[in-house]
Structure I
Amino acid sequence: MADSDGARRVREYVGGMPSLPTTVSKVLEVCNNPKTSPVDLDRVIQLDPVLMGRVLKLINSAYYSMGTQVTSIVRAIIMLGVNTVKNLALSSAVLDRVSSKKDFRALNMDGFWRHSLCVGVTAKLIAKRRGIDPKGVEEYFASGLLHDIGKIPLNTALADEYVRTMSLADRERISLVASERRELGIDHCEAGGVVAENWKLTGAIADTVRWHHNLEEYSGEYGDVLRTVAVADFFANREGIGFSGNRYPDKVSPETFSLLGIEKSVLEELEEPVIAEIEKAKVFLKLGG
């Protein structure tokens, strides 16, 4: 196993990553206040015309199928809810920071993001089937979409080592996270935790990034989101939708399905709707356009 050199290099790389816009930090702060109104959130997003444009682009995309053109953030917040708009703002800002080809020296960028979209839309579809409040399902999508951002610094700061790590996982038919721990001394959950800490991310997204391969050790309040994303991640890897470098994922425990109140057979029904949703969700990867 590698010593702490891998972790040190990852921390140095993350420390040099561009920070999230101040506006996004303010959005998260405002949304943490239970008394926040649509007008309060609108005032913050209006301070950043680029962010406002991206959020409106997402809201008016086929992914949300609003039916009529939405031209104001206030109306969007009323229609979709504060939490949804917060997650749109955060997702767009994070993707803006980690969607460059220079960040992908080991993993294939297109395959990685297709996998990420698959996990996001699968988690959202599972949440919908379970009757989660419509204004809460976006938390599942955003957490799934961003669950693997810890692979970005591994891809870049430890590119050569990461190629060997993926090869080891394939050769020995073990999960990528197990290979990371063996070869690098740090896995993508830990690296993701460094990113979340650097960007001051909190809530379901931050916990999913840190814990989605360590469900049994998690004791926070977002276990439902974590378990859903873990099932969605297993599904995406098993079906080979996109590529995360994890050809031999650890199986999801029966207890996880039981806690979610679903049967494993539900996964067999998801492939067709998931593919359709991925096509709609591709707008998330075109936010700079």
Structure II
Amino acid sequence: MGLDISLLETFTLVADLGSFSAAARSLGITQPAVSLQIKSLEKEVSARLIDRSRGKVILTPAGRTAYWHAKKILSDRELMLADIPRSTGRVAGKLLLGASTIPGEYLLPPVLSEFKANYPEVSIALEIRNSEQVLSMLGNEQIELGFVGTTPPDNVSYQYFSEDCLVVITPLHHPLSVKKKVSLDSLAGERFVNRGEGSGTRKKFELALEQSDASNSLEIVAELGTTQSVICAVQAGMGISIVSRNAAEHPARAGLISMIEVTGADLSREFYVISDKNRPLSMAAAAFLETASGEK
């Protein structure tokens, strides 16, 4: 009898979330049902995969090995579902996408909606990570198309997708909040909420900052993983930051933060769609690329 792939899905979800109860909520089943599936998998492979003795999810050595193989099996299954329609000429199957925060949360939703209306047989999965992680996902064949905010390396195919610029955001009653424009030099000495490593926003800002007098005088009070968490931190008064105009416009119009233009520095950004040079696109990916680029 073959290994039930649903057991691998449950096992990797428990490992990723670090909790049986969180996995149960995600799957819409009971926690005892999750425990039963894990026990069934352990019986199938004749090894204990999760150490439950310390009240939290800890993978055993066998569990770490099983996790690596399970993730690869599940990834290969997704790629198979994406590849099969290529041989039939149908725009159908599973389309695996990755995107950094700004394209994923602000630029792609209308493209996804248009594409789904035109190609209802395609099932779309979009992972939102930072630009470096999206490039890594493409290299590991976890996605077929990626959308990033940094200039891609030469070993991938890429084309222009969209553009944006960075703006300063401050709490509402910050001294800078009354200004319409500021220079990077004027930010010297400010408490600053930064994006995490690998962020295209952070890379663009740091490149511009190197040319200003504020390069070594910002007080970095936090490094946060998403643009939304940065905006919320600024709104709460933690400090100021620089984020995408696309991300800042709505909370600024809602009166939650102040948004200020930056003068004297090039903070414009281009976003690119990337794909593997050595792997032909599926019918679904080719159609999505056409939709994203506005081609008909």
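Each value in this text was obtained by applying a stated rule to the coordinates, not by laboratory testing. Since the model is a prediction, treat every value here as computed from it, not as a measurement. Cβ atoms are built from the backbone, for glycine too; each structure is taken alone.
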Using relative contact order in percent (Cα under 8 Å, 6 or more apart), single out the structure from I, II with the greatest value.
I
Compute mean count of other Cβ atoms within 10 Å over residues 146-153 for each of I, II and report the one that scores greatest.
I
Given a value of -19000 for helix-only ellipticity at 222 nm (-39500 (n - 2.57) for each DSSP H run of 4 or more, over all residues; to 500), calculated from one of I, II, which structure does it belong to?
I
Given a value of -1.02, -1.15 for log10 I(q)/I(0) by the Debye sum over Cα atoms at q = 0.13, 0.15 Å⁻¹, point me to the structure among I, II it was derived from.
II
Ranking I, II by mean count of other Cβ atoms within 10 Å over residues 42-49, the structure that comes out highest
I
Read-out volume of the Cα convex hull per residue in Å³, for residues 122-265 alone, computed value 110, structure in I, II:
I
